[in-house]
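Every read-out reported here was derived from the displayed coordinates using simple, explicitly stated rules and does not represent laboratory data. Just so it is clear, the model here is predicted, and its values are computed rather than measured. Cβ atoms are built from the backbone, for glycine too; each structure is taken alone.
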Structure 1
Amino acid sequence: MKNLFSNVKGDAFGGITSGIVALPLALAFGVSSGLGPTAGLYGAIFISFFAALFGGTSTQISGPTAPMTAVSMVVIASIIAVNDGDVNKALPVILTVFLLAGLMQISLGALGLGKYIRYIPYPVVSGFMTAIGVIILVTQILPAIGYYPKEDMDYVNQYKPQAEETILKNILSEEAGEGILALEDFKETIGRAESISEADILKESKTLASNDASGVLGTLKVLPKAITQISWLELVLALGTIFIIYGFKRITTAVPSTLVSLVVMSGIAFGFKLNYRPIEEIPTGFPIPNLEIFTGFQLSSITPYIFTALTLALLGAIDSLLTSVVADNMTKTKHEPNKELVGQGIGNSIGAIFGGLPGAGATIRTVVNIKSGGKTKLSGMITGVVLLVILLALGPIASQIPAAVLAGILITVGIGVMDYKGLKAIPSLPKDIKIGPVKLSSEVLAMLVVLILSTFWNLVYAVGIGLVIASLMFMKKIGDLTGKRSDVKSLKEEVWKDEMDFPEKLKEEVFIKHVKGPLFFGSTSDFQSLMGQIPKTASTVVIRLNLMQYIDQSGLYALEDALVDLRKDNINVLLVDLLNQPRYMMERFGMIPDLIPEKHLFKNFDTCMRWIKDNVKDKY
């Protein structure tokens, strides 16, 4: 507590400045997610405060971020679609998924898994971040030009037949649940169908139209129609916002350009009483917990989204810990990764209970905090309080912000979040794989797969597939490298320095194998070829293991098979310089002493040589 108040003035200034920077982004991310500006603001308030209080990075400012919002957008859209397009009906399930993601983050930290997050390959992160940028950029085109698919009646009417089909399916499903046999009592079905009004069909049509126009593919699909119905006022507001954001940075960075653009463009639109489209109304008063998360909980409703919740948890962990590294470099301190994950999880869990969007450590806001004087956790907590005060005092005013202005802000976020460093590196990366006639880099392949699948298909599955590809490529590289370094050769073909004086008369009886590198599932096939290269004259095999630092279960079984076959042929196996990890594994699996007695383990080649001279007889 003493450290918490050791820098009150600097933390207060850093927290207030970060809160001001966070405001427009929180509102924009909330609108983009589909839950409205309130969800973004609530997420920023609770995550910022509690992640700072319980986290492991003193200067970190947390809140909704572009990657977390992009994944949340997918979750929200899919759950709303399942609930007939009714946001209020879908909200408890959505928030339950967000709560589950927060609890998973707490578990990751409590289990000490924070240090393993850094092993996620850079190409996967790069492809994902660029895809996030593309998704945000493309999906904000429609609000930036003032086109909303579900309000275009010509477009909506195209979905009436599909809407009637969906409604009829729902009626049949209800009847099946009630035990009614539709074909035997079709009058009941007709009666229920006749009770469906035009308003019900229109509502379902709007839901289907909105869903079909969502995402990158949906936006590109309706873009030709949208261009013919541009609202020039909305477009000017969006372009003006973008111009101020980029232009004001050239004048000064002391004042956040996103805030300047928000105030200026909103002031112009409101002051001149322009006929613009405002964002959804922000409710006044203190946030109230959504207890329906607990009272209406059904495991079946969230089961399809458990993997998605895990993706949110991992993404938030990566996002936060990368920001923690940035903060460490700026402040010359060292964060606690597991504690940071627990703090982020608590923040996301509490935020979800109050209806907030999930978030993570935000790099820009954290940098602003540090540059403004923030040094302790108090700065992040003050950021949350500042946003709460803005909500309570300025909620009605914030409700007048033009939707196109937030779209303009998000377009600049989308442009900024792309990984240009990774894209620029594409031509420089070595082309180490061949697919048909095309040679390309395995890292570029992983990045492009994640980028394309995330953009046009599914963010969650894309990351999983990207991780699998990156892992397989890594295994192949290590396997190839181990295979090159660990050639299976007899003593006559390869001689190490300490083997130069090996008795000439015993070279037919002794076969020496050098294992250079880890023996794991990617290199077992090379090791197994040892059996085919042992000369028939050999009565003793020496396996030198001082360069085999690691063996996995696959490698262990490959070694075991080789030892069993050698024993059948009455060939002695001598292990030289067996390192700690491989020895531990062999002892745990009983290979020592069952297949290799202790007397056949040697600390160095000299002691092994003495045993050979005493025990191996010249036969050939």
Structure 2
Amino acid sequence: MRDGVALSGDLYLPVTASHDFAVDARYPVVIVRTPYNKLFVQGSFGTPTCLARRGYAVLVQDVRGTGGSGGRFDPMMNEGWGELQDGIDTVRWVKQQPWCNGRVGTTGQSYMGGTQMLHLMTEGNEVDAAFVQVPAVNPFTNGWIYRAGVMDGTSLGWTMAMAFVAALSLGEEVIAAVADDARATGLPAGAAGPQMLMAMGGLPFQIAQGHSLRNIPINRHISFWNDWLDNRDNPAFFGNADMEGRFDKVKAPVLHFSGWYDLFNDNTLEAFVNISRHGATQAARDGQRLVVGPWSHEASDMLCHFPGALVDDVAMMAAWMDRHLLGIAPNGEDHRVTLYVMGENRWRAEQDWPLADAQPTLFYLHSGGSANGAGGDGRLSLFPPEGDQPVDSYISDPRNPVPSLGGNSLHGGPADQRPNDHRPDVLFYTTEVLEEDMEVTGPICATLYAQSSARDADWHVKLIDVFPDGRSYNVANGVTRARYRTSRSTPEPLAPGAVERYEIALSATSNIFKKGHCVRVVISSSDYPNCEINPQDFVDLSAATPEDFQVARQSIHHAEARPSAIELPLVPADRPRRWIDTPFPSAASGRFYTRPVPLEESPPIELPLERLPKA
């Protein structure tokens, strides 16, 4: 690298019929840059050998400070346009090698998707094609660290899983401290990254119980964890990983691949839309493609099976590289946007995203003042409120947070929401039974007029599909934090009792609410462990312990002067729809898939309630 640090990679080359390496041959090269150990990429996905058998050279590289690479691991901070630009340096080095024919592509998901996206947005990028899956960028606003000012639960476990890797570049004292904490807490040692996350389950949240974020065992010794906490309100610190304002640097065709329940789906959609509009060249703008399926970030028992959803993403990636690095025309039609429409449970081709003819439609909250629980009187209607309506209130106790059930998270997906139906600290607003199918495809936004007896509060909103037999599945979710209602970087306390207006962006979706179903909106002040718990006081969020937790009365207004509502992008029923076969169909295996339980047969998910602590 430009500072003299050496990064380590495994090189895969095609072999001849006699199984000898053709050492004097030149190939197009595909690069994967990972923090999870370069052997994991081959062992988990088979990407290198798949591509090598098609005539590519493949370089799988450990990013700075991980695996066999030197330097200090500082997540996403050295991948783009900062002082160190490891992605740019790696591609330039590859193009100088005797086994490279000058054509270079990149691929990978999550962190590996993030390294690609940041490289593509850096001056001097020289990539000819990219297959970017759910990029882990925008950590300040929409990443695995913070979302709307709320720390994502993924960051806690991810830091713990990567602690053993990070400690190796932080000195013997840190290595010993991490090892001591691991022994004391029962954290399994020896693995890192995805393997460790899978092994830990809910253990990170048990380890964190009773501690402030600054003093969580294991994490407290990791420099980047403390940097994240120190800069909770400082967007400049995270600027090296923020896509905003850099879309005009992208010159390569990109296939953006994501899932409706992926915690990075918003990043995927943002990148596709903005590169399509502002890419460096017309060829780059025209060369963007989008595929979104009904997936979470990783396979999970929460995930329900959707018919025809099993896609071979490695084969799709290989075909994309064949097209742009080998000049092989696509086999079949080339769709600019390919979406899985849930409810209808089919794939559909579209011209663009968001859909130009989706009609933003307001659904208003109503009640007689008793919307608490699924059996309350909360209603969702196309008609705005007239005059005054009673306020809906609930008591929020941070020591007894509302459990996360599915969602846009590491192990999320569509989960039956009925375990929360009887909680008095959740408000439910439900439409009448639908008399015809209703399609919602696009971004979603809620407007709440809310008040709290506390000096800070969180407002979580979920969009739910209620089945005729009472089962209910999450479709989209969003959150906002009251202290950031006027500025993300300058928090202000609430005046207890004051009514404030909040705009809450929910995750985008594509779902047909079928005839006989109901549409439901639920509101709460916690969603644990998907999101950190708000102590409900204007204190240092990173230093707060359960001793700082305050019980608060939260209220939602929905009168004529304060019309709380959710805006849904409705697709006209008579609009032409181009249904297509599953793209690159796969067998029931791969990182997105789990046991094939049809949605209509899926039982309520109770596992999170059993495994997670109260607070």
* For distance in nm of label points 7 Å out along Cα→Cβ at positions 280 and 360 computed as 3.3, the structure of 1, 2 it came from -> 2
* Given 0.05 for FRET efficiency 1/(1 + (r/R0)^6) of positions 456 and 512 (r between Cβ atoms, R0 = 35 Å, to 0.05), calculated: source structure among 1, 2 -> 1
* Work out the source of 0.00 here, i.e. which of 1, 2 gives that when FRET efficiency 1/(1 + (r/R0)^6) of positions 168 and 536 (r between Cβ atoms, R0 = 41 Å, to 0.05) is computed. => 1
* To do: Given a value of -20500 for helix-only ellipticity at 222 nm (-39500 (n - 2.57) for each DSSP H run of 4 or more, over all residues; to 500), point me to the structure among 1, 2 it was derived from.
  => 1
* Quick one: semi-axes √(5λ) of the Cα gyration tensor in Å came out at 59, 32, 23 when computed from one of 1, 2, so which one is it? -> 1
* Structure fact -> Highest-scoring structure on relative contact order in percent (Cα under 8 Å, 6 or more apart) (candidates 1, 2) is 1
